[in-house]
Structure 1
Amino acid sequence: MKKVVILGAGNVAFHLLKAFSEAQNTKVIQMYNHRKESLKYFERFTHTTSNINKLKSADFYILALKDDVIPEIAKTFRPVKGIVLHTSGAVGLTALHNLTDYGVFYPLQTFSKNKAVDFSQIPVCIEANSPENLEKIKNLGLNITTDVREINSEQRKALHLAAVFVNNFSNHLFAIGAEICEDHQVDFSILKPLIKETASKIESLKPEKAQTGPALRNDEKTIAVHLALLSNKHQDIYRLLTQSIQELHGKKL
């Protein structure tokens with residue numbers, strides 16, 4: 001049984017606790033956060049502490065923390081025998097260089113506390129400061145997912161950037177779509193089958209091949225109608241995306 005301590009109380013920490021708690025060969029023995037009130041929810045599942053100097057002895061210490069605090073938290077660690085991991089897509093492995101055994105455990109997924117996920121299908125990107133530690137981290141990952149991949153820091157940064165485009169930016173476009181619907185008294189739910197079909201297409205088609213719409217067709221009349229409907233704050237986004245689609249497909253406005 002591998003013992004795990006999770007540092008953090010956000011979305012990633014929440015889902016890692018759930019995943020490891022349901023796994024057969026791992027146990028989360030402690031959760032840490034600098035704010036004691038943030039640990040209230042976790043008290044029903046495991047031991048908690050807000051004192052960084054009172055971490056229990058474990059095989060793995062997972063820093064599920066904001067990117068900018070990871071190096072500072074790593075510096076405050078007392079000497080530990082376990083492997084220290086961070087979960088960031090944008091922070092390099094070297095952020096933990098002052099430690100003896102360390103690595104990265106980056107689950108490539110969007111997490112919300114009020115939305116369950118099937119962790120067994122989530123890719124986990126791993127990296128380590130030694131081959132021995134990499135193998136240990138891989139085995140840890142295989143306790144909760146079927147998809148563990150060795151990805152170096154530069155690849156992971158690129159993956160994180162790609163994820164921002166396909167997840168964060170696309171979700172913002174959903175929000176704009178919902179706003180347009182609301183402004184015109186249309187229920188946003190009517191667009192959900194379209195959103196699902198758009199996402200499902202890339203299971204069998206490259207995104208470039210799945211592109212449709214007025215920008216691809218160079219339908220200037222429809223584009224003009226759309227721009228007239230949009231508020232000023234969204235016109236620039238529409239123009240920029242239209243131009244980007246047309247440049248990718250070899251067309252000009």
Structure 2
Amino acid sequence: MTLINNPSAFNTLLAVMAVLSVFVFAALYLVDAGYGKFYNPKWGPTLDNHRGWFLMEIPVFAGMLVLWWFSERRTDPVRLVFLALFELHYFHRSFIFPQRLRGHSRMPWSIVVMGALFNTLNALIQGGWIFYVSPADRYPVSWLRSVPFLAGTALFLAGMYINIESDNIIRNLRKPGDTAHYLPRGGMFRYVTSANYFGEWLEWVGFAVLTWSRAGAVFALWTFANLGPRAAHIHGLYRREFPGELDSRKVKRILPFIY
């Protein structure tokens with residue numbers, strides 16, 4: 001707990017994470033993370049993807065609750081709202097999303113472990129800022145009426161809606177027994193080929209705004225560093241699979257009209 005009780009050490013961690021995100025962004029352009037569309041047995045032993053997603057996401061859900069429980073600020077109303085929004089996302093990712101996956105594809109343990117480690121670190125960063133490092137008077141009740149909170153919450157909820165809607169579109173591309181590949185359509189897929197990733201990134205941009213924190217900004221940066229390259233690989237895959245259907249001039253990778 002020394003790290004999250006020491007603002008100087010905490011800020012150093014944020015700076016290191018911001019720099020590392022640039023290297024991760026570049027590295028993931030060179031390597032396809034071996035799960036989902038890009039599953040590769042070279043990534044090592046595997047497990048069922050339902051269990052894999054649960055084990056990868058549950059550490060951040062549980063870790064945030066632990067940090068909240070042991071904080072002297074656990075009854076602070078604004079920080080409780082932050083906690084509720086954060087946990088709303090990870091409750092869905094830990095308990096609902098894995099159960100709604102169709103089929104039982106395989107996920108490498110290596111991906112699960114790396115994802116779980118990063119998620120644990122993210123819980124430490126977000127929970128550390130909200131419940132320990134931020135000044136005690138940083139978030140008065142009036143913060144709930146502030147422009148950053150209202151705008152950020154709107155972005156967060158819009159992103160969550162886009163993420164869930166896009167996952168539903170992908171999930172329903174195939175009928176039972178069908179193994180063909182289809183180009184996702186509708187929703188934000190009219191503008192990007194990885195609409196689910198755009199929604200998730202928008203959520204964490206919203207969280208950074210509603211908390212108005214460097215910790216939130218670093219997580220939004222890491223989200224893009226992780227999802228941006230994968231979205232580029234997916235865009236390339238769709239261009240190869242659906243050369244006559246995907247208008248890559250209009251349908252971008254992850255950021256509508258931009259990238």
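Some notes on this structure:
- Among 1, 2, structure where Cα extents along the principal axes in Å, for residues 105-208 alone as derived comes to 59, 27, 26: 1
- With relative contact order in percent (Cα under 8 Å, 6 or more apart) computed over the structures 1, 2, the top value is the one for 2, the highest of the group.
- Origin of the derived value 22.1, 67 (Rg and Dmax of the Cα atoms in Å; candidates 1, 2): 1
- Once mean count of other Cβ atoms within 10 Å over residues 121-128 is evaluated on every structure in 1, 2, the highest one turns out to be 2.
- helix-only ellipticity at 222 nm (-39500 (n - 2.57) for each DSSP H run of 4 or more, over all residues; to 500) from the coordinates reads -20500; which among 1, 2: 2
- Structure responsible for 1.00, with FRET efficiency 1/(1 + (r/R0)^6) of positions 25 and 137 (r between Cβ atoms, R0 = 41 Å, to 0.05) calculated and labels 1, 2 on offer: 1
Where a number appears in this text, it was derived from the coordinates with a stated rule and is not lab data. Just so it is clear, the structure is predicted and the values come from calculations on it, not from any experiment. Cβ atoms are built from the backbone, for glycine too; each structure is taken alone.
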